[in-house]
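Where a number appears in this text, it was derived from the coordinates with a stated rule and is not lab data. Please read these numbers as outputs of a predicted model, since none were measured by experiment. Cβ atoms are built from the backbone, for glycine too; each structure is taken alone.
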Structure P
Amino acid sequence: MEQPDPRITVIVPAREEEATIAAVVADARRYAREVVVVDGESRDRTVEQARLALADVVCDDGLGKGAALRIGARHARGEVLVFMDADGSHDPADIPRLAAPILRGEAELVVGSRMLGGSDELHGTFDNFIRNTGSCLLAVLVNRRWHARLTDIENGFRAVRKQALLALGTRERGFLIEQEMVLKCLKAGYRVAEVASHEYERAAGCSKLPTRQGWRFVWHFTKEMLTR
């Protein structure tokens with residue numbers, strides 16, 4: 001049986017995910033010695049369930065997902081940080097695969113690609129079609145700009161070398177953090193890789209990111225493309 005890797009810290013931002021957080025933490029602890037749940041002022045039993053599952057729980061500052069990930073990173077002891085969602089849509093078995101290229105010294109950031117591994121969330125509705133199309137278009141533009149070969153720059157399931165992340169100086173507070181992380185890594189000359197990862201339908205609750213906010217991703221992307 002594989003032992004939890006002390007070099008890996010899994011960081012799980014969560015807000016009102018009491019139905020799934022315990023299972024997510026328990027599964028992540030099979031692969032990482034440390035699991036940090038960053039709670040976003042949950043009014044349900046998310047914090048209690050996370051602690052019962054033996055996660056370290058820290059509170060965010062109420063500014064959004066990006067700010068929460070930075071808080072988790074500062075708290076983490078591992079040299080490789082794996083970010084994953086609290087809703088059960090990511091497969092914890094992929095944690096070692098995400099971390100492996102970083103531990104081998106081959107990359108600073110590794111994104112779990114839904115385009116390579118498939119997704120239960122990006123198909124079947126008009127909103128999902130818009131999200132999928134937008135994500136693919138942004139990846140194409142990134143590849144042309146930086147001569148990369150990426151298929152998914154938006155997925156929150158990813159691993160990053162802690163020191164590289166801290167050096168990036170990310171500033172986005174909300175869901176734009178994933179996009180910002182990829183673009184700033186490429187600008188800094190860091191190596192960005194992908195591994196196939198299947199995204200499952202969220203096990204409970206509802207998405208915290210409405211499709212109508214898509215214009216923010218386009219605006220941020222355009223701004224980053226035009227600056228060094």
Structure Q
Amino acid sequence: MNFQKLVTILFVSVPLFLSAQEEEKKEQEPKKMMMEVIVTDYEKNPKQGEKIIFTDTVSKQQYSGITNEQGKFTIGLPGGSTYLAKIKGVGSEKSYQVFSIPKLQKNRNYGKSQFIIQYEPPKVFTLDEVYFDVNKASLRSQSFAELNELVSFMNRKKNVRIEIAGHTDSTGEEEDNMKLSQRRADRVKQYLVKKGIDANRIEAKGYGESQPVADNRTKQGRQKNRRTEVRIIGKDEIK
């Protein structure tokens with residue numbers, strides 16, 4: 001047998017060998033239950049752009065999907081496991097329910113099941129991990145991770161309009177605080193627009209020290225009052 005013929009045989013044999021390995025691995029994998037995930041508010045209006053994460057409570061393997069205009073997506077989850085369903089927010093995940101899927105028989109056909117989530121997402125939330133330099137509107141690098149999550153949120157919910165609300169504590173002059181909070185809100189908007197979000201979907205407004213959520217006489221209170229909020233202010237029709 002010449003060298004060229006030997007190479008040809010090896011070239012043909014390797015894919016067949018790998019295919020057999022993949023087939024054996026597939027046989028060992030647990031059968032999956034196909035689930036239609038439906039997300040609505042409490043009045044049963046569909047929620048588009050909601051990311052739902054299912055985490056295997058033992059292996060920590062995650063499976064996820066994003067709802068369409070009908071508030072639905074389909075996902076396959078391996079049987080014989082217990083899962084924690086979470087709703088993905090910005091910088092957070094809201095635990096919704098723990099449930100189990102029994103081990104499924106490979107020679108049996110199962111119908112698609114439904115997993116229904118009803119909840120009302122918050123209209124206002126704080127960006128807890130967004131930081132600015134002292135008395136400046138320059139963003140610190142630690143802020144980028146949470147701001148990128150906000151970008152993902154806006155990309156999933158393409159019809160949502162938001163307000164970026166800047167707040168300060170009461171330290172310093174009231175007028176200076178108002179200007180500082182406006183510059184910081186503007187800076188967050190600039191970051192989002194630079195990442196591809198339509199500027200018309202974002203309003204930026206500084207509130208200065210006018211809307212405290214804690215006591216400005218304490219260090220902890222002032223820290224809570226120095227915050228950046230996101231407010232859902234409306235929705236546009238998707239064209």
Discussion item. Of the structures labelled P, Q, one was used to calculate helix-only ellipticity at 222 nm (-39500 (n - 2.57) for each DSSP H run of 4 or more, over all residues; to 500), giving -11500. Name it.
Written reply: P
Practice prompt. Looking at mean count of other Cβ atoms within 10 Å over residues 35-42, point out which structure of P, Q has the largest value.
Written response: P
Discussion item. Say we calculate distance in nm of label points 7 Å out along Cα→Cβ at positions 187 and 219 for every structure; which of P, Q gives the highest result?
Written reply: Q
Worksheet item: For Rg/Rh (Cα atoms, Kirkwood Rh), which of P, Q scores largest?
Response: Q
Worksheet item: Computing relative contact order in percent (Cα under 8 Å, 6 or more apart) gives 23 for which of P, Q?
Response: P
Item to complete: Match the computed value 12.1 of mean count of other Cβ atoms within 10 Å over residues 99-106 to one of the structures P, Q, and report its label.
Response: Q
